[in-house]
1. From 1, 2, 3, which structure was Cα Rg over 2.2 N^0.38 Å = 1.02 calculated on?
2. Match the computed value 3.4 of distance in nm of label points 7 Å out along Cα→Cβ at positions 52 and 348 to one of the structures 1, 2, 3, and report its label.
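We did not get these values from a lab; they are worked out from the coordinates using the rules stated. This structure is a prediction, so every number in the text was calculated from the model and none was measured. Cβ atoms are built from the backbone, for glycine too; each structure is taken alone.
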Structure 1
Amino acid sequence: MTTRFMYEAERPMAVYIAVLATFDTKGREAEFVGERIAALGTKPLYVDLSLDGSSLPSEEPVHSPGTGDRSLGPEAKRVAMQGVVDNAAAALLPLVKDGSLRGLIGLGGGQGTWLFAEIAKRIPLGIPKVLVTTLATRAGTYLEGSDTIVVPSITDIAGLNGLLREVLRRAAGAVVGAVAVASYRGAPQHAAVTAMTMFGVTTRGGMALKSALEEAGLDVAVFHANGNGGMMLESLIEDRVVASVAEWTTTELVDDLLDGIATAGPDRLRAAGRAGIPQLVVPGALDIANFGRRDSVPERYRGRRLHEHTPAATLMRTNADDMRVLANSMAAKLNASIGPVSVVVPERGFSELSAPGGPFHSAEADAAWIDTMRAELHSSIPFSTHPHNINDPEFAAIAARAFLELLPSTSV
């Protein structure tokens, strides 16, 4: 793969929106998007993602030689694709940092969608991103952890036509409009946002905690603990956008362990500890593993206690063995934290389903987590249990006090 640096570093400061595509197959369509962006008052910056082209910015439309990946074997192609991602991200990030790159728009089929997604995940959250793709229904699996807006291309991106022109025209308008109203210019130097995680079965208590923290003067941003929410949270902590975190709902750790659909990956619950920001941790919804329709539950779990939350969502109760593994993993992550941590536990159920009399009530399983966590957690980390369900307002008040005690006095 050749590398042609076509971006003039000495140019006067200007505002750009990057147009990313494999120009060997989608060059004319990308040029059309650039023309629409220019007509709306912003300069396009073209980035060729062709495997034989330049993955570096150009102020002029790119004319790829078009030999593409036809001569590459599977491993060579994988390496070439990763190289395109690395080169493009390395070239674009400095432009984001100096304020000249304000947004991205990509065009892709299968290969182009993956390339754009990998690059977009390296661009800070808050920088507007739009992807026009033939894989709109599947693009979310590529874009996990990114704040990209996905636009279905309707037709294949294989030559301009009346339908595609209208899609591209509107997509160009969307990214220009997003840039026009965006106030975010990279991670602030002094973050002020308090992040909080929540799930449907922990919402009543979570909203009570949120209200208490807001009454104390905090700006609280709630993240849905559905996998993507946890990935977003970890990324924002790494970007220093989040100043403190109330981990009210840690259910994504269960799905990572038991192959559920709401996993945020094995690094969930690490970023706050590495960043040294205050974190309150509650075992919210650790009683639950998340699956799709009932027939999607893996065969090995068919004998477990299941609950149909909706026709498309089946929940599984974690058992005592699961809870011990989870507690060991969580304790190891929290013990490695370089900032203040507090663990607060509701003894009468980690969700509304595991309250006494509920379909997931299991004092034995909850006790397995509590006992293991108490034994494995470093003695310097406060750990307290309370005779409430997670959704009781009394528990939310206890959690709020514990969280506020972690914060520097200047935070509120």
Structure 2
Amino acid sequence: MTKVLVIDPKIAGMSGDMFVSSLLALTNSYDLMDEVILELEKLKSCNFFKVSVMDEKVNGISAKQLKIEIDEEKIKNPDELKEIIINTSKNLKLSEKGVRICENIINDLIEAEAKLHGEHFHLHEISSLDTVFDIVLPILILERSGFLTGKIYSTPPALGNGRISMDHGIISSPAPATLEILCKHEIKCSKVYSDFELLTPTGAAILSNVTDEFTDSYPEIVLLKTGYGAGTKRMEHIPNVLRLVEGKTNEKIIEKTVILETNIDDVSSEVLAYAVERLLNEGAPDVFITPVFGKKNRPSSMISVICPYHSHEQFARILIEETGTLGVRINHYDKIRAKRRMERLKITINKADFEIDVKISDLNGEIVNIKPEFEDLKKIARILDIPLRDVLRHANSKIKEIYDF
């Protein structure tokens, strides 16, 4: 079984608050919301942070709506906001994938602002800790609920109309930053008549980075549950809500996968190393270099990049930019992937208690592998000043005890 989430911003767009409230309606993850609030309250810039989740009727639909009260010192420096988001996500024990998604979301927002206002700019609309809350909490819920290891679909988002009041003045909807993010990810939008903004920059950035596939209609899945999050404004004939639908599919996870290849014989090892680093940082699942013989029997390096089909053009472009190669071979494959989920596990070593992530993989309902997160094991080894192998032995013993695997 594969866990599936459908995000439906075609109804009335999406904001960060609407995504959070709809996820809370779907999953009841109020404990995770409290964890995020506790982290925010530790920040020097936060004097008070309170979130109320209210039940609302929006054009006859029952939905959750957020009311956020904040006493804070605004964050004007983009690097400081990014650092807060990354540190908060790490403090909440998000996986590497979860942290990377949070970082990509704030990067999209910062890059959009930089393109509009120039390199040396101060944050305006996204300068509040509300932005940290809107980015980190939904990724935490998606990960702990198993959606990040399943598949996330989205319908084309509605943009809205009307005019928006910004720090620099009044402009027609959509906001310039929203358009920049949609252009970057080449996302199709849908049309809904309204006299105000429906898709916010934060909503666009989150949607762009959590969605695996955009679709005009719902995928063929077994529908299980719905959740609705309400916006603050109201329309006469259209409910201003974001709908989420949880589903499942019993089909094998077969992914369209591409292996990109190019042979290089005239680039230094330093340039090759940076190319690999950039490809991995941009989200390539796997990159490796193989020594080969090229033209005229020259010793060469073949760079191979394994990536999803939908993003192969992005990685091909990086290969060309970083190596100067004149061509990239594209090999298409189908890949059967085991379903994966992350769980937290408590272990005790030398009378000290720790929590680690374990990755559980199953195929057709049968567990095929359980593996501890090595970044967590390395931290414990450093803290206790003991060999990593000793920590691994304790972790595997606990896995055997809990899961009998």
Structure 3
Amino acid sequence: MTRLLIRAHKSPFTAPTAERVLARNLIGNNVGNLVFSYAVQRTLSVPGTTIDVARLNRARTLSPAEIDDQYDHVVIPLANAFRRRFLPNLDAITETIEQLSVPVTVVGVGVQSAVGQRVAAPRQVGDAVTRFVRAVLDRSPSIGVRGEWTAEYLAGLGFGSEHVEVIGCPSMFLHGDRLPLRLSRKRLDPKGPVAFNLSPYLAQMAPVVEDQVARYPGLVYFAQDLETLHLLLEGTSDRAVIDERLPIHPDHPLITDGRTRFPTNVPTWMASLESFPFSYGTRIHGNIAALLSGTPAYVLTHDARTLELARYHEIPHRRIDVEFDGVDAVALHAEADWGPLLAGHAERFARYSAFLHSHGLSHVFDPGQAAGAEAFDRRIARKTFAPPVGEVAAARRQRDRFTPALRKLVRSARPRA
């Protein structure tokens, strides 16, 4: 029996209420974090393996000695961890790794930086990253990064290609070497549903939000940040309103009109996105969740962390830091080409699979291991997960809006005596 410990904010099999998610910050400030940890756990759930999760932060539930005693391998999925604001967490993870003797595998880590000729981060970040990578490489043959710019950044710190492998984001391989994308040649219906996601701190997106909300009555905003969850549950927000056209205050039409959703788990997030013909916006994992559900998606990139992933996986994208005009759902849907994404996916998965194998990790897409994925999916199916916050209220509002008209129609259709 192999025992794995995976860094995650919560187990994929727990179904906390939205209020508990908010109170305990079970999403690590961004619900997108749940997507890649969910995918990694499913991928590694081979028969004969037990998996537990822990945050590995300073409020440890497990000491390094207990990890060494109870587990055979530690797997650490990360996103844009090489950034200043994440340093306390990165240092805490490093301190834990430095005290371990079991193998440690890091998947999908990336640097946060503006896009320039060279990817750069403050020296303070570089020192912390160097310590982290050295600790990891003392316990594994390589480190898996999300894209070319992170590899370039680490090369500048002295870690070459013999130790750094570009593998993309593990969330993209939830289904292994296939993507269940539903493509249609039909033009996107301007009056129909469309899923939108947003990094609400991007002031330059304010005019886009204003335009798209007015232009598309079926646009639904899938929020991901903890502050917006607080806004939806409590009706208030302490966040500074940098622009009233952004959905960061209680009077925004996306809030008042019930057009905002907040997923608190991966299964119902993907199930909700499955009903939309198109998803677009600045959130990389919001759009990856759409792709995994079968919904075509388009990423509006604004920095190196989002651009390198979109480029590596060949997800249709546009750099809004250089090409801001013309951001429009119908136009983006019409211009997008998902062919390269699909054509190259199997090769990218093979690279990810080889990376896992080089670390001594089997996965559910290996020959004879499919039962592990089936068991994982059955366990998920037995759970009752809450729908995204706002979805039930929106359905009720829609029902209440049409019920009087429907009753009137039924009465008018009755034969007269």
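1. Computing Cα Rg over 2.2 N^0.38 Å on every structure in 1, 2, 3 gives 1.02 only for 3.
2. Answer by label: 3.
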